[in-house]
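Below are structures written as structure tokens.
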Structure I
Amino acid sequence: MDDEKLQLLQEKLSAVDIEQIKKDVQPFLKDKQELDLWSRDFFLDIIESIEII
């Protein structure tokens, strides 16, 4: 991913409320503990590995 797109994603991710997102998603999960992994740092790490084909 080019630096511009990566920076945009990082900025957007920094602006969202991860706890609110977890609350929004929770009703759709069987295992609520899966959300324990979710954090801003977790998603920032993930977007570093995104490859656009």
Structure II
Amino acid sequence: MTLAHVHYIVHVPIDIKPGYATLILPSSSAANAILSFDQKLRIWRDILTDS
């Protein structure tokens, strides 16, 4: 779970969430060194082709 996901859970009112699909996406920032560019690209492509 990322910090952004934690903030989403804490700050988005519960009554807004039902009926909306939420996805956890990898950061596209170069500062996110946990994943390589190729790994991020693969994840983003998988998400976009499944939509």
Candidates I, II; Cα Rg over 2.2 N^0.38 Å computed = 1.28; producing structure is I
The value -16500 for helix-only ellipticity at 222 nm (-39500 (n - 2.57) for each DSSP H run of 4 or more, over all residues; to 500), derived from one of I, II, belongs to structure I
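All of the numbers you see were taken from the coordinates with simple rules; none came from a lab. Only a predicted model underlies this, so the values are computations on that prediction, with no experimental measurement involved.
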